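K.L.:
Before anything else, here is the set of structures, which you'll find just below.
Read the figures in this text as sums done on the coordinates, not as results from a lab. It should be emphasised that the depicted structure is a prediction, and the values quoted were computed from it without experimental measurement. Cβ atoms are built from the backbone, for glycine too; each structure is taken alone.
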Structure I
Amino acid sequence: MSNSPNRIVIVGASLAGARAAHSVRAAGHDGPLTLIGAEPHLPYDRPPLSKEFLTGDNDPSSLALDPDGAYDELDVEVMLSTHAVGLDPAARTVAVAPAAGGNAETVPFDGLVIATGAAARSLGGTEGVRGVHTLRTLDDAAAIRKGLVAGARVAVVGGGFIGSEVAASAKARGCEVTVIEAASAPLVRGLGAEMGARVGALHGEHGVELRLGVGVDGVLGTDRAEAIAMADGSRVPADLVVVGIGVVPNTAWLEGSGLQIDNGVVCDETLCCGPPGIYAVGDVARAPNGWLGPLGMPEPIRVEHWTAAVEHGMAVGRNLVAPAEAQPYNSVPFVWSDQYDARIQIAGHPDPGDHVEVLVGSAEGGTDADAPDSGRSFLAGYRRSGRLSAVMALDAIRPFVRFRRLLASHPSWDEALELAAALN
């Protein structure tokens, strides 16, 4: 497809899908534009679901990504509570069906954006057990919030970002909280063992129990959760269980489509999925990131970050409308997490084999790099093959901004040390 498409369909009323809708209009597309979402809600912001939405009593409408009437102004046909159930690239149609059940229909397209995101992994054997939740959607968060009452015993299975944020929110609501993590420290996947342990110490500092290095056998309770059965034979009492053990990309509806599916929809550097005019964005997309090439990672990867979803949506909107001028995706990865009274920020791509070193402040406390009352702020750098591959900061916002900017040029480790010396 060398020319701009006429009718564009976006499957997935997600952050990435919403930004793609804005982007195609900004790029000059004035033809039909349809946004299809499986949930009953217009696109909303997901990061608050595990944080301020759980700790407060704000209305779900406060999470809306766009103001009332925005999609009317964009002239977007919005189809909510509608599941995509099939794709025929040759016929250029998407098969959809009502979430409540009913007959499928086909929606034709010239250009397609796949933005169906991912679904939370569940804990086997907990189907139908009340009090056991995953957190992915607004409805999930609303159900969890009802159970976060003072004195409730909350068990969080999984010490990643979602699990850690839910634990902090539950503690803020006066709950008794236990975080269960099979690895040796929380956040190992994103930070590595050393920094994961340092950031994970926040749980203990705030009165949350950590159970590390032990797996979960299941949830006890005939009708409602009563406890977690641990692999070591112990039990963790629980009135509410929140499972945060990762996600699975929503690609089942693409079976038989001919697209390459391998831990997401595999894309080229422009986020095109193979057939001309078909792109994927956000959590469901597995695509190269040009910035990772110099780090020896030119192959496609799947990223579950808010920033990537926004950038994907904006990039695909432009590439879809003007395919002859399509640009490769190239961006320094960035993610943040708010836990308790701390802000954690990561830029770049940490790897378990990287050497990690604190560059600004002290991981043992006693610094005021950007939070003079915390006594704990620091920034750590990750070194790979003589280069700075990533940085992570705990309550060190201003130093982080400087290092994130530095990362764009793939600096040497010596350049990182020079900046650190200037900031210390």
Structure II
Amino acid sequence: MKHIKTIFFLFSILFALNGNAQQLETLINEALINNPEIQKFELQYKRVSEKVNEVNTIPNTEFGVGYFISEPETRTGAQRFKVSAKQMLPWFGTITSRENYVSALADAKYEDIVIAKRKLMASVSQSYYKLYANITKQDILSENIKLLETYETMALTSVEVGKASAVDVLRLQMRQNELQQLKDVLQQQFLAEQTMLNNLLNRENDIEVNVVKDLLIPKEDFETTTENLALHPELLKYDKLFTSIEQSELLNQKESSPMIGFGLDYINVAERPNMNFSDNGKDIIMPMVSVSIPIFNKKYKSISKQNELEQQEILSQKQERLNTLETLLDKAVNERISARISHNTATKNIKQAKDAEQILIKSYETGTIDFNDVLDIQELQLKFQMSQIESIKNYYVQSTIINYLTN
């Protein structure tokens, strides 16, 4: 399918960055195979498709048997019993119209499968990038905790020579405790998100998901084609529903036509005793033709009116959904641009924070370090690092939404 190939190509950079990471493509394939929601829609499609065989039938053949309790006498003898058979046939093309109607319903139901697969791919991808952001933030916190431990050692040395107070050491320790708390919380959030991803893949909740840790924003955004939005499965479904109503109306017109019936009556006649003539005891065979005409039935006119109103409703629903999708696409494009801007700003700020850190280290070598400045710079650096990771995650999450809408 085209949209599956597109998302694999879009995120191929992810696979190249870390060959040991579990590939997003593998997770998506597993989800498409095992996800129960996809299986549900596929079964619904098969069930609706099977109805073609159900409607490819004619009315039941009617058989009747009657026995004359009081045998009526005729010239050729007494009538003893009667056997009849009758078959009604729908108007020409009615069965074909039924098949076309059910096939149109099946086509509309198939779009549910396509939509569900697209949404599943987007959900798996977004969950994957949330795990990326979480584990990367944990690594950043670990690095900052180690950095604070280094500063703590420096502070202890400064306390010994009288160039710092014990309060500076306590502040650094409290900051380490705070960062450790943030890391522990992230670890729990990672497990919760991992459970969600495993559920999308319909597998055990505690299966470990390995994600890439070095993810970069590409230099250029992939092309966004808004024209493709009109071909989105969520909109194509309305087109197919509209077609199914057209087929329903054609079927309604056929069913409002007369039905033709063919039958045969057989009456058994007993011979008249003590009489001899050519037709004595001759059985009666009577072919029959009948016509069923809905003269006083307003049902079919009402169905035609309902079909007309339903088509108008579908057109309104389609326009409403198109407006919503256009809004979502515009929002995703703008938020992706914002993510790139945030990433660029955070990258510059991280560089400047590291420069400030180097200045503090040199100040320590001259014996003039201020540990309040150390904490301020460390806090700013962590803030910028977290912002950078969040902007990368947002960039790919918004790219996933754009891909869902346009490919």
Structure III
Amino acid sequence: MSTDLGVAGTPAKQLDLHSLGFDRGGHLLLKRDLGLVPVGATVAVYGSDEALPVHLRGWCRQQGHAVTWPSELGEEARSQPGPQGSPLVALVRRGAAQVGRWREAEKSGGADPKQEGSLVEQPPAFWGVAGRSATVERGAPEWDFSLNERDELWAEEVPRIYNQALAAQWDPNTAVDWDEPFELPEEVEDAVVQVMTYLIENEMAALVVPSKFLAQIHPHFREVMQLLAIQAADEARHVEVFTRRGLLKRDELGLSTAGGQESLKTLYDEADFAMASFLLSVLGEGSFLSLLRFLRDHAPDPITRRISHLAAQDEARHVAFGMAHLRRHVTLDPTMREKLATAIRQRHAALEHTAGLNEEVFDALLLLAAGSWEIDALDEGYRKVLELKEDMDQSRRRRLEQLGFTPDDAAELSAMHTRNFM
């Protein structure tokens, strides 16, 4: 119990701990009372616990408060009991340090990224995994986060896209009716399985690439970390549903080609976050949006149609983040467009010797678009696959132009995009 004396020349507060030990919660009462008095004011501490002077001495030294012991006071002050009759232990004068806060500490930005000054340009390594706006004590270990600059990570749209992603999460067990009956001709089911096989490996690449960068991002930019984490969760869910559909009526998946994997490995090998985001999210997943919508429109069964629709919704957010991130990048760095163009050219050269799109995948798409083995239907299916490739090209051009490329440059660079789509 503490009592306000409010008398000039006496302690601002009296705190009688009675038998409560300082190590059993008494320090909380003193910390509270010191927080209620101005710097330089005194709290008189009374108590009967034998260890109280020892604990009080160490705690005050650590917290930066001065202590006056009874032996340094006059007889009258020493003999005056506390509010509950306990003997005087010490007078504690509040130091300049903020009560309840560590000394030698600094604020790690603000909590709200919309507020000016909330995000710093390059957070110190010792901020580590502390939450943004926390007060971080100096002497904390330095963490090696290689992606630690605002300009290479941030986009104003990040918090909004993350909130959208949270609201749009779906459960494969409830969002898809896996028991819905359907029967397909054997060749059509084989075509679906081959397409699912192709989708799985591409979505697996889209899972491991952002995951590789996720642990390199300084937690000060937590919204970017959260968005990449949920993006990885999206891709993990896509791998699950495409695998479940591929094995729904078959015991094994289809063919994975060396050329397809080589194309995807160039994405994994890209060491620069901006370049990887550009090649994967803007170009690759942008093209995949067209493919998933194509499958939604030409799926021969309701389950394939449903999972293609759900995956396309997720991929649209991934593309949106990639575009937002890179729009900011090219605005801040005049050389960025040329770096992006160089990344496309280098990947094109690296894959020039590969066969491009898996032939079995192309044929499977043609059959799904045709819907039958009739000559006219196959001819129409072939036309639809060509329209798909044209839609992919036009979409890539449009996104490249949004990043500031001229129409001619956008056309040239889009044509260099891997024939494997991703």
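K.L.:
For the read-out mean count of other Cβ atoms within 10 Å over residues 291-298, a value of 20.5 was computed from one structure; give its label from I, II, III. Mind showing how you got there, number by number?
P.N.:
On the way: I: 15.2; II: 9.1; III: 20.5.
Label of the source structure: III.
K.L.:
Determine which structure produced the value 12.9 for mean count of other Cβ atoms within 10 Å over residues 123-130, calculated from the coordinates; the candidates are I, II, III.
P.N.:
It traces back to I.
K.L.:
I've got another one for you. Quick check: 67, 24, 16 is what I get for semi-axes √(5λ) of the Cα gyration tensor in Å, calculated from one of I, II, III. Which structure matches?
P.N.:
III
K.L.:
Moving to a separate point now. Out of I, II, III, which structure matches 3.4 when distance in nm of label points 7 Å out along Cα→Cβ at positions 51 and 331 is calculated?
P.N.:
Values: I: 1.7; II: 3.4; III: 5.9.
Considering all the candidates, the number was obtained from II.
K.L.:
Starting from the value -17500: which structure in I, II, III was helix-only ellipticity at 222 nm (-39500 (n - 2.57) for each DSSP H run of 4 or more, over all residues; to 500) calculated from?
P.N.:
Working: I: -6500; II: -24500; III: -17500.
It traces back to III.
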